[in-house]
1. Any idea which of P, Q comes out highest on distance in nm of label points 7 Å out along Cα→Cβ at positions 56 and 160?
2. Kindly point out which one of P, Q the value -22500 was derived from, the read-out being helix-only ellipticity at 222 nm (-39500 (n - 2.57) for each DSSP H run of 4 or more, over all residues; to 500).
3. Comparing structures P, Q by mean projected area of the Cα convex hull in nm², which one has the largest value?
4. With volume of the Cα convex hull per residue in Å³, for residues 48-143 alone coming out at 122, pick the structure among P, Q it was computed from.
5. In terms of mean count of other Cβ atoms within 10 Å over residues 64-71, which of structures P, Q is highest?
6. For Rg and Dmax of the Cα atoms in Å, for residues 152-191 alone, the calculated result is 13.7, 42, so let me know which of P, Q that is.
7. If you rank structures P, Q by Kirkwood radius over Cα pairs in Å, for residues 120-183 alone, which sits at the top with the largest value?
Structure P
C-alpha cells in the first residue's frame, strides 16, 4: 500500500477513535450528573453516545471508574493548568493572600457555568461526588493531580494551625462547600431566581476562606470549667 494512503487511513482511524472517545465522555457526564454514577450502566452510556453496544466504552475506557476519571480530567486539567501557572508566579510574592488563591479557583470554576460543552454537568457531577461514599471526589485522580496538590499546599500555607490529621477533613469540607454551592446556584437559577454572579462569587469565597482559616475550638468542658 502507498505510504501516503496508509498514513491517511491511520490518521482517519485515529480521528474517528478520538471522536468516539469524546462522544462517550460527553454522554457519560450528562448521565452521571443527572442520574448518579452508581445508577448509570456502561450500556446506557454507549446508547446515549449513539454507539450500538457497550464494546466501544470497554475499548476506550475499560471500566466505569476509568470513564469517570477521564470525564473529570477533561474539565479539570485546563483549570489546574491555569491555577498551577498562577501559583508558580506567586511563589516569591509576599503580597499574595489566601483570598487571592481562593478567588483564582472560584473564578475558573465560575467560567464552567457558561461552558456549553458540559460545564454545568461537570459542576453538578463534582457536587454529587463531593458527598459520595462510593466515588468520593477527593479520591479521584483529578483531586490528586499535581496541580490540585499544588493549590492545596498554597491554601494550607495560610491556614490556622491544625493537627495534620485534621487537614483531610478540612479539604473535604472545602470541596463540599465549593461544589455544593455551585449545584445550589444552578438549581435556583434554573428555577428562575437570579443571583448576581458578583454576589455569588463574594459569598462563596468568604465561606471558603472561613473553612481554611477557622481555628479548632477547645471543647466546651475545657473552655468553660
Structure Q
C-alpha cells in the first residue's frame, strides 16, 4: 500500500469533512489531533471523539455508510498519510490484517464515543476537562497543549466562561498552568487520580484492542 499513501500536512482548524459529506479519503494521523464534532441546527456543537496517531479518520469508508453524521476538524496541527477511498475499500475487502486492525479500531472508537456521551451527561465540567486534557496529551505524547479556551468550550459544548472556571480550579489545585493559549500539566499522576472513571475506561479499551509499537 505504500505507493498509494500520500503524506500531507494537517493545519490547525482544517475541516477535513463536513457532516454528511461523501468521504473520499482515509487519513492516518502521524502527529496532531483530529476531533469528530457533532453540530446541531442551532449552531451548538460538541466533540464526540478525538483521533491521534493511534487511529484513523474516515471509518465510514469501510463500514458501508459512505458518509458520517459528524464533521472532522484538526484540533492540533500535525501530519497524516492519506489513502483514497477506492484503495481502502479494495484492501479492506481482501480480509487481511488491515481489515482486522480497522475493525478493532472502530470498536475502540465506538467505546470512546459512548463513554464521552455518558461523561458529558453525568460528570462535572472540571472532570470532563481533565478527561479531555489527558486524552489529548496521550495523543500528543507531551505534557502541554496549545489550545484556546474558546476552542475547548466549543469541543465540550459549554460556555467559555465555564471553561475559565474549570481551568482555574485545576490551576488552583496545582494540576495545570494555563497562559497565552498553552495548557501545561504539572502533576499528571494527581490529575489521573481526580479525573472521572471515563478516562480509564476508554484507555483500557484502546490498550486492549490496539497493538502497541513493541507488540509482537
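Only the coordinates and a few stated rules stand behind these numbers; no lab work does. Bear in mind the structure is a predicted one, so any value in this text is a computation, not a measurement. Cβ atoms are built from the backbone, for glycine too; each structure is taken alone.
1. Details: P: 5.2; Q: 3.8.
Looking at the calculated values, the largest one is P.
2. Numbers: P: -22500; Q: -14000.
The read-out was computed on structure P.
3. Working: P: 17.8; Q: 12.1.
Largest calculated value belongs to P.
4. Details: P: 122; Q: 111.
This figure was derived from P.
5. Values: P: 19.2; Q: 14.6.
Once mean count of other Cβ atoms within 10 Å over residues 64-71 is tallied for P, Q, the winner is P.
6. Details: P: 13.7, 42; Q: 10.4, 28.
Considering all the candidates, the number was obtained from P.
7. Working: P: 12.4; Q: 11.8.
Biggest value here belongs to P.
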